[in-house]
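Once you scroll down, you'll see the structures, which are given as structure tokens.
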Structure P
Amino acid sequence: MIIEPRMRGFICLTAHPDGCKENVRQQIEYVKQQGAINVPKRVLVIGASTGFGLASRIAAAYGSGASTIGVYFEKEASEGKTATPGLYNTAAFQDFAHADGLYAKGINGDAYSNEVKQQTIDLIKADLGQVDLVIYSLASPVRTDPATGVLHRSVLKPIGEPYTNKTVDIHTGKITDITINPATEEEIENTIKVMGGEDWSLWIDALQEAGALAEGAKTVAYSYIGPDLTQPLYRQGTIGRAKDHLEATAGSINEKLKPLNGEAYVSVNKALVTQSSAAIPVVPLYISLLYKVMKEKGNHEGCIEQIYRLYKDRLYNSAAVPVDEKGRIRVDDWEMQDDVQAKVLELWNQVDTDNLAAIGDLQGYKSEFIGLFGFGSDAVDYTAEANELVRVNN
């Protein structure tokens, strides 16, 4: 079929298998060009099909030849209807990995469920024995608690007071003010249930009890802090409460892993164009300005560059893992440099619909956003027939 992008708000309803494959190929090539890194050889990535999770899998496999198991929750294609981009990403990655002699298998299902945890443990025990690194990179808006069966939904809201600031329609470039009312206590608790550290801890418990974690195993979950201007909505809002819980969970997991000499970390990553960040009001405008500043400064990174640097310079740099005063790994350090943030704030105070194209990088944002779904690549002929019925080969 001929596949074109069909947009609904901040989501694209279609995905292009050839474009997704090209995105994966480019990330693989980046890692190959950078050279080998000292990542362990058996890696589990929970939330492995897009964004930081996909990059974590690619960097481990092609940076150190690691065997990787990816857990993801993606919709397969049907006749005349495309799969989700994460399905195409996973299919492409595993095909590339197999062709290059690398072990790569995946499990498509609800990572919050006990059943998928057990399937993953069974696969680890059968094929790898144990894993040395567990990456936790889930970014779902909903979670069913496996103990109670209750479905919890997260919200993106401030706490205590309404929040008003600028936001942009990424399709039209129109900048308007948006006001978001504060969350209820129930919404706060639900968001912590979905995006906090409870499920990460349950994964580590299950893996450890099954003997599936190797001596010295490390686990890393991803987080974000962001600039002062988004603090009321993000870090001081419902998502921030969840991230606080996630970071506290790293401490409790560290205690659990002591018998294995293992370690748990939260990595605070840079603001990037992902399906999750696109849903957060204010953030797309901030990223558009941030990209402009960091590209001019020459230190802009995408997901694969961030994760490669995390592995090489932080997590496995042969010395003690460098952390901040709260024990977090900071690969948002370039974003949060004083001069970068000062310039972004200066542009934020100036930006409007008329000057965004000149002082920001909305085009770069839009290109990366549509690229998440496999569109916009110069290497793909989008007028040609594409096979939407791609399957993942384990």
Structure Q
Amino acid sequence: MAKTVAEINEKIRKGTVVVVNAEEFAQMATSKSLGTLAEEVDIVTTATFGPMCSSGAVINFGHWSPPIRMEEIRLNGVNAYEGLAAVDTYIGATAESKFDPTYGGAHVIEALIRGDDVRLQAHGKGTDCYPTREVDTWINKETVNEFYLFNPRNAYQNYGAATNSTGKIKYTYMGSLLPRYSNVTYSTSGELSPLLNDPYLRTIGLGTRIFLGGSVGYVAWNGTQFNTRRSRNKDGVPTMGGATLAVVGDAKQMSAAFIKSAYYEKYGVSLFVGIGIPIPVLDEEMAAHLAISNDRIETSICDYGKDGHPPVRSVTYSELVSGSVTLDGGRQVKTAPLSSRAKAREIAQVLKEWIEAKEFYLTEAVAPLPSDSFVRPLVPREGGVR
């Protein structure tokens, strides 16, 4: 019998809800029928923790006296965007310090979440209503009015693994790729990953309540580079890329245990973001998607040594997590994750505990995410760089 979100929320209120994580559910599916699982389990918690470059924070500093219209803003030496009215800003995770390229917006965001003081330097031209021209002071998450994450592209549904065919090391957002196919890196949590467990986004949409960075967040929009036209396997899982999420949440309530800055050698700064999404087991069809396991999730190993990163071969996540894959004419090549399955398991467990403690209830989306969307390339036009 099918269940509704309202019925599952009532089970949370009564303390009778049954919650397992996605790994546990996949294991249960090896010995129980999908119909039985759909009856016995109410919620499956999914999670991911990995580098998500398209992230950042909105901050409102409050007004100086006399006030200033901030037109140049730096936080710990990192430029922040000045075009959001007088004392609002957006700091992107990948923005780099002018003084230290290994330090950037991600580090500023983590420092603020941790409760550290951050140096604010701002300049304005001076106007009749905003006469102050320079500000040099210190802020933290308690002194600012708003500090919230707004991440335009997080939680990729699936992502290609990376290798390098050339004779030189390639320094990339997928880490350092050794010459001549000598390593492979990948970056999702496989069968724990949220959008792999709901491949058609049946239960995830605008307004969906999620775990974000150690606190409650929400799906705000479809993420950038959202692509539902990717080829799918027989389980409905995209074999590359796919959907993404734009998410929002109060960074003042987040934990630096689930938001971590990172620097990739000769590439730049990124932000590791922890996301967890509870998926209701509404019926047998939903149970079938939630039963997905690493041996049924495929992606492509792509060659970052060539333009366009062409695929080298298809591979399952079972192969990737085993520690090596066959590549380059049958040679065993080591694999390494950029994302953390251990941290994803921790997030899924925390989310489960919140639900069982009646501190987190499910939401129904106020609107669905796009069902037909694809990624357009930037096409050179007259006057552009070729």
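None of the figures in this text is laboratory data; all of them are computed from the coordinates on show. Everything numeric here is computed off the predicted structure, so don't read it as measured data. Cβ atoms are built from the backbone, for glycine too; each structure is taken alone.
Just a few scattered comments:
- Entry that produces 1.00 once FRET efficiency 1/(1 + (r/R0)^6) of positions 171 and 363 (r between Cβ atoms, R0 = 41 Å, to 0.05) is calculated, selected from P, Q: P
- If distance in nm of label points 7 Å out along Cα→Cβ at positions 139 and 315 is computed and equals 1.6, the structure in P, Q: P
- For the structures shown (P, Q), Kirkwood radius over Cα pairs in Å, for residues 203-338 alone is largest in Q.
- FRET efficiency 1/(1 + (r/R0)^6) of positions 195 and 347 (r between Cβ atoms, R0 = 35 Å, to 0.05) - structure with the largest value, from P, Q: Q
- Entry that produces 37, 29, 18 once semi-axes √(5λ) of the Cα gyration tensor in Å is calculated, selected from P, Q: Q
- FRET efficiency 1/(1 + (r/R0)^6) of positions 35 and 355 (r between Cβ atoms, R0 = 41 Å, to 0.05) - highest-scoring structure of P, Q: Q
- At a computed -12000 (helix-only ellipticity at 222 nm (-39500 (n - 2.57) for each DSSP H run of 4 or more, over all residues; to 500)), which of P, Q: P
- If P(r) over Cα pairs in 5 Å bins from 0, in percent, for residues 11-154 alone is computed and equals 2, 9, 15, 16, 12, 8, 7, 7, 7, 7, 6, 4, 2, 1, 0, the structure in P, Q: Q
- Origin of the value 13.2, where mean count of other Cβ atoms within 10 Å over residues 179-186 was derived from one of P, Q: P
- Which of P, Q leads on FRET efficiency 1/(1 + (r/R0)^6) of positions 235 and 267 (r between Cβ atoms, R0 = 35 Å, to 0.05), largest value: P
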